[in-house]
Structure P
């Protein structure tokens, strides 16, 4: 499975429905997005906690009202879930940073996201580095969860084994062994942007790859052969 990192960011603004539509048109199997919360407490799809401004300092999304964020061309998570409901063959990874959960509160963060993605929970996975938040998401009816780890050794810890997430995400530079060990999860390696690397990681045990260059990989016969897209 090829996962489009923030959609097709080469042709469209990252983390927007336009980017997701472009990735879908290229043949993406799954899409990754990230969440920030506005001053109104609404989850919006955006990778950074700030936005560029006309002043010297960027402005924090948490200080902006929903009506202000509309002017930046962003989309709410609710809008994305609604769009995803009309494209049910896509899988989704919704990532929440630890800093966001600390600022908004774990219960509030997970509760709001779980409420929105629950109607499409067969295709949406909450992604986090925090095991507690993923346990909470499952208790709230999220069928799939994905854990981001910093090392292969972490995947063998009691906490991870007990959680048994559906997916484990790891950076390519953080793998210090020839092959990814098997488990009750599927491995996702990021960020892979060449066909050669995609093929190599498949041989090392990656079930899926997260890419920022979807168009290039979709044109690769080698990557298509090993990932079956």
Structure Q
């Protein structure tokens, strides 16, 4: 795993050297597992670029466990994205996701298939992968390091524009990510990552992203309150 991660890091550094812009992504969220099959979660996400907000959105997710190795989920986002002229473009976006996963020894293999659709408010003549219809494929590999709080992962994501027209029916963007999840005690979880966003067919196509996500699991907290109330 160390050799693979080192090789990927060198590739990422090469992309970083070609990047024309930089962003910081922050997210904070809650999750609650209703039963063995259904989980609800919500988060608020902030993306900063050029010392100001570039994108803001709350997200709400309902996830259903089909089998041990397959999950179905639906996301809703209310996205506000800053355009080059300083105006903010708003959109309601829905994602439908199927996630397949398998663990072999300490390795984890995941594949997320996503279909996204949205209705945007405002004028936007260019195709925007964050707003418009898209098919997305994201394979990911994780490794659970023995006796460590770190679970590193590597991922790549493909964005396909299914719309008709001169810019449609093709892969529009790629993302490459290295990161790690931190296995903390209690209901807290944190993930950090570095990402290269490569928009194809455009000028200034590379973007460097640093991200931090925090999530609080409400299930054990509410269970503890419930037990105390019974005493």
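Nothing in this text is a laboratory measurement; each read-out follows from the coordinates by a stated rule. Keep in mind it's a predicted model, so treat the numbers as computed, not measured. Cβ atoms are built from the backbone, for glycine too; each structure is taken alone.
Brief remarks on what is shown
- For Cα Rg over 2.2 N^0.38 Å, for residues 61-148 alone computed as 1.09, the structure of P, Q it came from: P
- The greatest value of distance in nm of label points 7 Å out along Cα→Cβ at positions 37 and 69 among structures P, Q is that of Q.
- Sorting P, Q by distance in nm of label points 7 Å out along Cα→Cβ at positions 53 and 181 from high to low puts P first, with the largest value.
- Computed 2.0 for distance in nm of label points 7 Å out along Cα→Cβ at positions 117 and 173 - originating structure among P, Q: Q
- Origin of the derived value -1.27 (log10 I(q)/I(0) by the Debye sum over Cα atoms at q = 0.17 Å⁻¹; candidates P, Q): P
- If helix-only ellipticity at 222 nm (-39500 (n - 2.57) for each DSSP H run of 4 or more, over all residues; to 500) is computed and equals -4500, the structure in P, Q: Q
- When FRET efficiency 1/(1 + (r/R0)^6) of positions 101 and 165 (r between Cβ atoms, R0 = 35 Å, to 0.05) is computed for each of P, Q, the one that comes out at 0.50 is Q.
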